[in-house]
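Asker: The structures come next, written out as structure tokens.
Computed from the coordinates by the stated procedures, all read-outs in this text should not be read as laboratory data. A quick note: this is a predicted structure, and the numbers were derived from the prediction, not measured. Cβ atoms are built from the backbone, for glycine too; each structure is taken alone.
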Structure 1
Amino acid sequence: MAVGNRERGASFFSIMMGLIIAGIFFAVGFKLFTPYKDHATFRSILENVIHDKDQISKEFRSIRRTIYDRAIINQVRADLSRDEFLKIENKDGVLNFDLVYEERVPMFYNVDAVVKFKEHYEVTKP
């Protein structure tokens, strides 16, 4: 029998640790998927409204109402009622859309994750 000819491989403990770590990453990713999906949907809605010349020519209240109605139809779960969620300003014929918000996602026990979004869009008013 040769010396040093031991079998090598992953032990049960190392396999279990790998599975636990993979499970934690999967759970975190699964919980963070919803805010990112909602943001992508809301960004798509905002970009569609910005590229629609008929919508851009309307007043701010009508533009905001259209965006929020489309978000409700698409089941966006973000808190749209806050005024700072979407700011619309007119500066010398250029409309500025600032989408700034954060979402708190409960993770485990008393641990939360905060996901922040900040985007700026400009469009020339027709």
Structure 2
Amino acid sequence: MQEKLLFEYAVIRVVPRVERQEFFNVGVIMYCAAAGFLQTKYELNKKKIATFCKEIDIDDLQKRLLVFEQICKADKNAGPIAALPLAGRFRWLTAVRSTIVQTSPVHPGFSDNLEATLEKLFETLVL
């Protein structure tokens, strides 16, 4: 039997008007130190976004979320944060911030299939 791995995850949120603290979920970021795993999955539903806030710049939002993905993959185009160790990148991405893209508090879990767990979290918390 395969051992279950401890992982951590946070939900990626879009907060169109930070002062109102209203948000909706667009993705999930997941980290497992033991497996060297750091991935994100997101989807921008343009119709939902437009319903929620017409003033939002979808292209800018897409770029911000792409940076999350690039940092997870240690892509040098994402700047110096992408060069941090895996744990440092996850902690930086999930740090509390007051911007249009934020994350929920970090939650732990156990999984014997990290990719399947990421997909299930995404389907449950975002779609």
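Asker: Using the calculated result -15500 for helix-only ellipticity at 222 nm (-39500 (n - 2.57) for each DSSP H run of 4 or more, over all residues; to 500), pick out the matching structure from 1, 2.
Answerer: Going through each structure in turn, the value belongs to 1.
Asker: For relative contact order in percent (Cα under 8 Å, 6 or more apart), the calculated result is 20, so let me know which of 1, 2 that is.
Answerer: It must be structure 1, since only it matches.
Asker: Ranked by mean count of other Cβ atoms within 10 Å over residues 24-31, which of 1, 2 sits at the highest value? If you can, show how the numbers build up before the last one.
Answerer: Numbers: 1: 11.4; 2: 22.4.
By mean count of other Cβ atoms within 10 Å over residues 24-31, the leading structure of 1, 2 is 2.
Asker: Okay, moving on. With distance in nm of label points 7 Å out along Cα→Cβ at positions 80 and 104 derived from the coordinates and found to be 2.3, which of 1, 2 does the value describe?
Answerer: Traced to structure 1.
Asker: Still on this structure, please answer the following. To which of 1, 2 does the computed value 45, 9, 3 (semi-axes √(5λ) of the Cα gyration tensor in Å, for residues 8-55 alone) belong?
Answerer: Attributed to the structure labelled 1.
Asker: Check the numbers for FRET efficiency 1/(1 + (r/R0)^6) of positions 16 and 96 (r between Cβ atoms, R0 = 25 Å, to 0.05) across 1, 2 and tell me which is largest.
Answerer: 2
Asker: In addition: From 1, 2, which structure was Rg/Rh (Cα atoms, Kirkwood Rh) = 0.98 calculated on?
Answerer: Corresponding structure: 2.
Asker: Follow-up question, since we're still on this one. One of 1, 2 was used to compute distance in nm of label points 7 Å out along Cα→Cβ at positions 32 and 88, and the result was 3.2. Which label is that?
Answerer: Derived from 1, not from the others.
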